[in-house]
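Structures are listed in the sections that come next.
Values quoted throughout were computed directly from the atomic coordinates according to the rules given, and no laboratory measurement underlies them. Worth saying up front: this structure is predicted, and the values here are computed from it rather than measured.
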Structure P
């Protein structure tokens, strides 16, 4: 009798875990698919809130925290309210800290760290470059070393250069080779699962086209 009860208990726990996993995968799949349709700052803010709710329910998963942080970054960049960027960056850093704790030395998380530093720098580029310029570079170099096949650190580096004024070493000339390297990596990049980050290829193609 005890063996039968133990078997039923194991089956029940297994079934509950599978149901929870299916619920998580379904929620993440739906919200990731919605990102392709985001256009406004408010769209990205809504996505950030949705992923944070998933993260609060699945505290051992790094991906919801990552997507919440990424969406919050896009919200801040599109809103283009530099005076409040430190506040937005604080929010992203709190989310990234949770993703980082669950998945240390993660290339995708390091890419978001570079965007956080960018948000802080553009509050006042002339005054803050010496502090946050190296922080951006370090985060992108970390991302490259953590996963040499990840195209996104090359995309972000190329994008940053593309929009840096030529008199400060930016523009298409230095940016284009890095963007082309990003595109080459996108051609062979395979995300670890359907839930893992796979964004950026279209943006790289558009940036390269803008430099022709």
Structure Q
């Protein structure tokens, strides 16, 4: 997994709440063999018209937004089924960062991301950032005012710098463990392999004990 430290990229808005994983990667593409080739199907039913041509009204197809690597959206992004294919599609399209707001609804705190989707993002090198609604509104306003807007996401410093005039800086929180995984570019397998010497020693000791007990 590619380490995540400082990422500079273009912002694209997806001004929709409760985007579920079937919208992110429709079910007909789950039959693909392997873990590659999903990027072309990201938001397929929104990105393409019935004849297969790009939908000019879809946000990521509009001039100034195509090729963006930082997606700003609304709360509860990635809800629905737990399919990891949704995150593979996001990452393989080229998105490294997703920004979404939490919001207060009566006594409930509605999260920016569905839990399973957020966890899968971390395991695939995609940084999810949860901000307040007011902060996300500022980002949407900046992107709509300046299509093609660039931003720098600094994971070590936990900041987002919007390259507006003047520049705007937002701070974000991130789980310390997840932060280290992303900074080092580690997934679950890589984490396990870091303990390979201890695992081998345990297995050898276990084999010896088993042999002695026969």
Taking relative contact order in percent (Cα under 8 Å, 6 or more apart) for each of P, Q, the highest value is that of structure Q
For the read-out helix-only ellipticity at 222 nm (-39500 (n - 2.57) for each DSSP H run of 4 or more, over all residues; to 500), a value of -26000 was computed from one structure; give its label from P, Q. P
